[in-house]
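Visitor: Dropping the structures in below, format is C-alpha cells.
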Structure 1
C-alpha cells in the first residue's frame, strides 16, 4: 500500500509539474523575485552600475546597501497580461522607497555641508533610513524565444521607477 501511495503521489507530482505553463507573467514574477532575493545576477548588475559612479568606496558601500534594501523590500502585483503571438506586455504595479524625494530633500540642504563628502554621507544615510514609499504602474515587454518567455531589458524610466529615483514631478 505504501509503494502504491508513493507511486501515486510521484505521478501527481510529475503531472502537476508538467501542467505548470510558463507565461509572460511568470517570467516577470521570476525576475522580480530575483530582485527581492538579491540574486547574484541582479547584484552583479548593481555592482557594475555603482562602478560607473564617482563615489568613494565607503559611499559605494552605503549606496549598495540602500539599493539592496530597495530591491529586497520591493512589492509588486501583476495587473494584466496581453499576449499577441510571441510578444507580450505585462503590466505590473510596484511599490518602492521614494528615493527621489530623499534626493530632492537632500539637495535642498546641500549648501549646509562644507564638503561634497559630508553631503554624500548625509544623502546616502537618508536613503538608508527612507520609509516613505511610492507606487508606480509599469509595462514590461516580454518575448517568446525557443518556447520560453524572456523579459526584455528595462528602459531608463522603468529602471528609475524600480530604483525609486524617477522624477515624478517632471512627468
Structure 2
C-alpha cells in the first residue's frame, strides 16, 4: 500500500511540475537537409511561458553553407525566407512553437512547425529515441515527414552560439 501511495505522489509531482521531463529537449540541434544529407541549420529548442503553461519553441540560430561550414549566425543573418510572411531572415526565425509535453506519450505535441522554404505550417510532434538525436515530425493528419536532428555539443560551436541566452525569448509566429 505504501508503494502505491508513493507512486501516486511521485506521478502527481511530475504532473504538476512538468520541468523534469521537458528540460532534456531544450538545447542546440543540427538539422540535416533531406536531399543532400548535409548539415542545414542549427536550431535552438527553448522553453517559454504561455500564460501558466511552459511550452517548447525552436528558433534557427545558424545556417550552414553547401560545404558544411557555418555561414550565418544571429550576429550576421543574410538569407531571406521569402515564402514566409514578411520575408524575415532565416536566422532568427521561429520554426517551432506551442509544443506541450505529453507525459503519457513522453513527447512534445499539439504545436506547430514551419517549413521555411515553403512557408507552410504543419502540426508537429517531437520526441527523443536516444541521447544523441531528436525526432521532429511535421504532419497533416496521419501523413507527414520525420526528420532526425543531431544533438550538438556547445563547446564545438562558435562562441556566439555557445552563449545564447533564451531567458526572454518568445516565439514570433508568422503563419
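Read-outs throughout are calculated quantities, based only on the coordinates presented, and are distinct from any laboratory measurement. Just so you know, these numbers come straight off a predicted model, no measurement behind them.
Visitor: Which structure, out of 1, 2, was helix-only ellipticity at 222 nm (-39500 (n - 2.57) for each DSSP H run of 4 or more, over all residues; to 500) derived from, given a value of -16500?
Guide: Corresponding structure: 1.
Visitor: By the measure relative contact order in percent (Cα under 8 Å, 6 or more apart), tell me the structure among 1, 2 with the highest figure.
Guide: On the way: 1: 26; 2: 18.
Ranking 1, 2 on relative contact order in percent (Cα under 8 Å, 6 or more apart), first place is 1.
Visitor: Work out mean projected area of the Cα convex hull in nm² for each of structures 1, 2, then name the structure with the largest result. Could the numbers behind the result be given before it?
Guide: Values: 1: 14.1; 2: 11.8.
Going through 1, 2 one by one, mean projected area of the Cα convex hull in nm² is largest in 1.
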